[in-house]
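So, here's a batch of structures to check.
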Structure P
Amino acid sequence: MVKCRPPNNRDPKEEEIKACSIHTQAIIELVKPKIIITLGNHSGRYVFSMLGGRGWWGVSRMRGRIYELELKDIGKVLVIPTYHPAAALYNPKVRPALEKDFSLIAEARKNLTRVEGGTAKGKPRSLLDFLKK
């Protein structure tokens, strides 16, 4: 949510997130993603509360499921909240949940590609493909 880590590895303050959110919002509007993966509480709160107008009850309670949110200026987007990968470094007990969430992400992506009939030449597009246009 912030473009640089705050001093002493502290959590970003609300005003720091708000200051950087214009960049995040611009990226989302440019890319128009079909799936957004939120890593940790800060990105989850931002996407659910600020962009999606939905409640956020913390990553521990929200993870493990796929949500469909209507995002302003974007439309319907699948959102999958999970722990920030750094959480597994500090607390190895969350690693199995994180791995399970990444399996959920892979399955959601596969299903999305299947529903849409794939993309040009049968390959999913990456952000780099999008920027090459």
Structure Q
Amino acid sequence: MSATTAYVEHTAFFVRDIVPMIDFFAEVLGMGVTKRDGTQEAPTQVWLQGGIQLIADPNFTGPEGRFGHLGIVCKDVPAAIEASRARGAVSTAKGDNWLLLENGILLEFLPEKGNAVAVIRSLDPRI
């Protein structure tokens, strides 16, 4: 079971090690794979529920997280923060809801208004 549920509009970025990133988004935010290129064990790219695309590039040498940050609306921000920290993320000077992952990706967890997460996720055309 995930710590919370969340939604992000589509954002794609390169990662050196794709499988741990797939696991992070599934276990912390409940964002499962909706489409996969490659095999289960060695995907070349994946699209996650909620709009994140991960592209595997084992030789990538740029700073992961170069896009700025992902603003993620969460049903339960404290649960997302706790689960993220348990997986090695650290809060930044911007606040407890700004978490830096080990590979340099910066996340901003935002509280949902109304029932936004369920409504937006129900509109995802890849589900």
Of the structures labelled P, Q, which one yields 1.10 when Cα Rg over 2.2 N^0.38 Å is computed from its coordinates?
P
Assuming -6500 is helix-only ellipticity at 222 nm (-39500 (n - 2.57) for each DSSP H run of 4 or more, over all residues; to 500) as calculated from a single structure, say which of P, Q it is.
Q
When mean count of other Cβ atoms within 10 Å over residues 19-26 is computed for each of P, Q, which one produces 17.9?
Q
Structure from which 3.1 was derived, distance in nm of label points 7 Å out along Cα→Cβ at positions 3 and 91, options P, Q
P
Going by relative contact order in percent (Cα under 8 Å, 6 or more apart), which of structures P, Q comes out largest?
Q
Given 1.8 as the derived value for distance in nm of label points 7 Å out along Cα→Cβ at positions 35 and 75, which of the supplied structures P, Q does it correspond to?
P
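Computed from the coordinates by the stated procedures, all read-outs in this text should not be read as laboratory data. Values in this document were obtained by computation on a predicted structure and should not be read as measured data. Cβ atoms are built from the backbone, for glycine too; each structure is taken alone.
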